[in-house]
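Several structures are given next for inspection.
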Structure P
Amino acid sequence: MKILLVPGNTDLNRGDQALVWESVRLIEDVYDNPDVILMKGDDHRQFAQTEQLGYNMIHGILKHPGRFFSNKKHISYTILDKVKMGCVAIYDLIITASLLIPCRVLNRATLGLMSNEDRRSYETFRSCDAVFVKGGGFIHSYGTITDAYQIYYLLYYILLSIRFKKKIVILPNSIGPLRNKIAAKLTYYALNHCQYICVRESVSENFLYKSEQIRVPVYRHADLGYFLKASKIDASKYLINKGIRMDNPKVVITLRPYRFPGEENAEQLYEKYIASFAEYSEFLYNNGYQVVFSAHTLGPSVHENDSIAIRQVVKILENKNVPFVVIDDESLDCKDVMALYSKFDMLVGTRFHSVIFAQNSFVPTIAITYGGNKGVGIMQDSGLTEYSIPMENVTPAALKRITYTLIAEKKVFVGVLKDKRCELENDRRKLIDEIKNVVLN
């Protein structure tokens, strides 16, 4: 069986990498010795670690519209950036949309304009037995002018799979909100042509039910990141070499540069977010904690490079003579990072899979939620809502308040994580059985 896993993989995002690897492991438990094919980006750094595992990989057909002039310094786009990307997006839309039309003459003419790698990718879609959409959370819109194209960009491989009448399986995802009417209609069209839809939290589940637009049954199972196992890396030795004392309490923090899409005061919100974490880090140090920043995601775009947000925070700390340690190591994979997080007393995570990695090792966490329903929904379903805070509401006072609560309720928090761990393996087996019932019949 030839099984295609979409959308693209990026090893630079440890959460995304974990979802890809766990999606592959799940597919291998559904089928008997499947040929799993993954999608890769143009930058070798995005797939080098996954490629070493021996998987067959193809290039994505629809590329990012900023590929010719990506912004390497700032997380926000200028008007000129947006105009340039808009022009590229229009060209990409014309080319890729023509492949969705069942017309051989048009398809051949379009393929003639594309590279050999793109033609190979197209043929893979045409010939595969099923398409799986990896776990995660990419289907949402905020009501901005670019939402319609963004959803087209994100759903394109589902649409291409529909064109070839492939069985489509959506692994545990977060879906919504959808504040753009065109984006919502395109999403509902795509989902209604899938054979299996799974969400990873109740907020997305309720969103789909309340929409009354979904005609396919919706299932709910845990985020696949909860099934990841840590590597055998000597995490203590690694941290000691970074200057971290293992006998002293320590907190690891993950940050991210974020544009606050859909918010009128986006720049002010981001500045408040950075300033709040600088003040919070000083608070942690003054209370006897070692402060460690982890660049959980390193690209490929500026918007996805956590090192930028970390540098902005530590610049403030340097001016205040507050000590800190930064872990910014591209050689680490998701399993290595999870092993490192297991050695900390607490994790405060903007990257939600950093929260999941820590919870896998029963490390108390504070989640900074953003970007759709994922963080809010998962923390709510775990009974841990009080240990999360929306990114736009981050303040030093809010962070301190949750920290005090977490310290006081640490045993209760860890007990919740242990109870959840007991349920996970049964949850995964049920997920596999449901998918088998769909794709093998």
Structure Q
Amino acid sequence: MRALYVRLASTPERLLAGLFLVCLAIFLAALPLPRVDQHLIGSDGAFYYAYLPSLFLDGDLDFANQYHLSLAPDHPALTVVSPTGLTPNAYAIGSAFLWAPFFLLAHGLVLGLNALGMALPANGYGNLYEALTLIGSMSYGFVALMGQYRLARRWVTARAALPAVLLLWWGTNVIYYMVVEPSMSHMAAMFAVTLFITLWLDGRDRPTWRRWLALGAAGGLVALVRLPDATIWTLPFLDALSRLRSWSDLKPWAVRWGVFLLGALVVFTPQMVAWQVMYGNPLYSGYQYGSAHPLFYWSRPQLLNVLFSTQHGLFLWHPLFLAACVGLIFLARREPRLTLWLVVGLFLQLYVVSAWWDWTQGDAFGGRMFISVLPIFTLGLAALVEALMEARATRWLAWGAGALVLWNGLFMIQYRFGFIPMTGALTFEQLVIGKFTLPFQLLARWRR
């Protein structure tokens, strides 16, 4: 076992790429499976995806025809009319921005096949359009994971960085939202935040205005994909403030912060244009329109529930996230200031999710809103893995890793095939005992 691991760790990029090909194979193999709505996109993904056919095929931001093609006939979104008279889209445009090359490739293929005599609908919907677009979503997730491996390699060995990435990939909800529901925004969000943190760390000791302009553009992409993730902007700003030695240092930093905000504004402009078209106000988010309650309850954050509730609690559903937080203690021994900012980033994400009116995160396989900040968890878990290896606990690490990956796989089956509720709190039997009885439940269902 040790020899096999050493061999795999010697070519980590190839291993990661090979496992991504496995993910693609699973996704493609599942395409023929029957679906209730006949679509590969679903849930929130139907809204993220709708920007593509609306913008590129219809040339507008009226989503009525897209919703009729992708949503149930009684879906509430079909009855909403914006102040400008459109059927609007409350969801962010950023995922579609990243998926666009794959969608346009699919459209070109459809047109080409139709020219050869086939009769495929060229309306942006169907397996070819949706599958290629979702492969794009999966690819952004893979690039993000590869980037996180390289981030971790700055402070730990390859032998520690590799299992950290693999565990967070296959032992948490990351694998679910990469393979089972890639139409959600989480792979795009993880990519954007990974890019942002990488650019920040790359330019941390060489803070030129050009680097801060690029960092601002990456920050704009983060907000374009998921606006709440823009809390990650605070990390380089706090880091820069902590490095000021005198008031004379403030002027060059003010210039850098200015170009950061300029880059962020330029990249975020498409979202503001969309808001202007749909709601008549470039600063009016669709989440605000028609809401009967506040979006956030800032004075009543559900911090403990978000972490430990049986209803998608981050640590309870996927303990690897807790292990990663513990690992930040070991990272702090090497990089105390950097670790402090990473902890601040995690806390801000926790606070925003906890204050949100729907802190349970709706239909969610675990704490899905935290996938965005996976780079921070990766650095923490990599530091913990290296500490365990130095303590000669490799065998225990291997057994624990295998158990957690298996547990997550069983959890995914429970969740996807209806053995546990997607929205409600779980009982102890559903959370724990159900994993052991799942084979018998599957057999009983198959015999019906």
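Quick note: the coordinates plus some simple rules give every number you see, no bench work behind them. In this text, all values refer to a predicted model and were calculated from it rather than measured experimentally. Cβ atoms are built from the backbone, for glycine too; each structure is taken alone.
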Q.
Looking just at mean projected area of the Cα convex hull in nm², which of the labels P, Q belongs to the structure with the highest value?
A. Q
Q | If helix-only ellipticity at 222 nm (-39500 (n - 2.57) for each DSSP H run of 4 or more, over all residues; to 500) is computed and equals -20000, the structure in P, Q | A | Q
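Taking 20.4 as the value of mean count of other Cβ atoms within 10 Å over residues 85-92 derived from one of the structures shown (P, Q), identify that structure.
Values: P: 15.6; Q: 20.4.
Going through each structure in turn, the value belongs to Q.
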Q. For which of the structures P, Q does the calculation of FRET efficiency 1/(1 + (r/R0)^6) of positions 197 and 429 (r between Cβ atoms, R0 = 25 Å, to 0.05) return 0.85?
A. P
Q. Looking at structures P, Q, which one was distance in nm of label points 7 Å out along Cα→Cβ at positions 277 and 325 calculated from, given that it came out as 4.1?
A. Q
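Assign the value 0.75, calculated as FRET efficiency 1/(1 + (r/R0)^6) of positions 341 and 405 (r between Cβ atoms, R0 = 25 Å, to 0.05), to the correct structure from P, Q. Intermediate values should be presented prior to the final figure.
Working: P: 0.75; Q: 0.25.
Computed on structure P.
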Q: Tell me which of P, Q gives 3.2 when you compute distance in nm of label points 7 Å out along Cα→Cβ at positions 29 and 213.
A: P
